Structure P
Amino acid sequence: MNDTLANFIRANHIDSFQKLRFLLFLHQNPEVAGTCQQFARRLYLGDLCLLKEIIRDLQETNLLNCNENRCTLRDTPKIKSGLEGLAKAFEDPLSRQEIIDQVRHYNSIYYYQENDYGPR
């Protein structure tokens with residue numbers, strides 16, 4: 001995985017496989033807009049609380065637009081470019097594993113920093 005993709009993952013706080021899968025789904029289906037409940041039924045990402053948290057996190061990083069409980073992927077060149085790179089890399093099994101490892105690594109660093117269990 002190249003540095004650009006790693007930076008995109010870090011900059012946008014993509015810290016779970018579910019969040020990554022949700023973003024890739026929205027990238028591959030740009031016309032889709034929905035409520036949290038609609039996405040939960042369609043994607044099977046876990047319980048509704050998890051999906052609400054994912055949507056809130058993605059709004060905070062400005063990847064999603066949500067109006068009246070309907071959410072869509074923001075349409076900016078930077079987001080499109082980053083997600084295109086992720087989607088293309090995700091097609092290759094070795095690159096996919098590197099992306100998943102990066103997401104896991106990000107999550108473990110964040111956990112230790114937040115809980116003071118490790119060095120900062």
Structure Q
Amino acid sequence: MASRNYRDLIVWQRAMDLAVEVYRATDQLPTEERYGLRSQMRSAAVSIPSNIAEGQGRRSVGAFRNHLSISHGSVRELETQTLLSGMLGYLKPDVVDRLIERASEVGRLVTALSASLKE
């Protein structure tokens with residue numbers, strides 16, 4: 001497990017793409033949300049690939065699975081914050097739909113990677 005680089009993982013690559021997209025989308029949020037939804041969404045988005053990378057760097061399958069679980073939780077957190085931003089009219093519906101679609105894809109990839117790991 002340690003011989004493979006986390007940057008080679010498709011899930012990590014897609015999670016990085018999602019984080020970049022979240023950063024760009026949250027630039028559209030109102031200034032008063034700088035320390036609210038903007039900060040929360042960016043933090044959740046960064047947490048996803050960060051936990052994939054950290055987990056892959058651990059020396060046990062159990063630790064990797066644990067970090068993937070945290071990453072998956074961050075996906076759900078980001079989805080919730082994205083939906084709320086849409087409901088409040090901060091993000092356009094097409095932006096919300098795109099972010100939800102990308103986050104769902106990353107969530108599926110995280111789940112598949114976790115399921116593929118053997119003790």
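When relative contact order in percent (Cα under 8 Å, 6 or more apart) is calculated for each of the structures P, Q, which structure yields the highest value?
The structure with the largest value is P.
With volume of the Cα convex hull per residue in Å³, for residues 32-79 alone computed per structure, which member of P, Q shows the largest figure?
The maximum falls on structure P.
Determine which structure produced the value 3.3 for distance in nm of label points 7 Å out along Cα→Cβ at positions 8 and 48, calculated from the coordinates; the candidates are P, Q. Don't jump to the answer; show the numbers that get you there.
Working: P: 3.3; Q: 2.3.
The structure behind it is P.
Can you say which of P, Q returns 0.96 when Rg/Rh (Cα atoms, Kirkwood Rh) is computed?
Only one of P, Q returns 0.96 for Rg/Rh (Cα atoms, Kirkwood Rh), namely P.
Quick one: helix-only ellipticity at 222 nm (-39500 (n - 2.57) for each DSSP H run of 4 or more, over all residues; to 500) came out at -26000 when computed from one of P, Q, so which one is it?
Working: P: -21500; Q: -26000.
Label of the source structure: Q.
FYI, it's all coordinate maths here, none of it is from the lab. Note that the structure is a prediction, hence the values are computed from the model and not measured. Cβ atoms are built from the backbone, for glycine too; each structure is taken alone.
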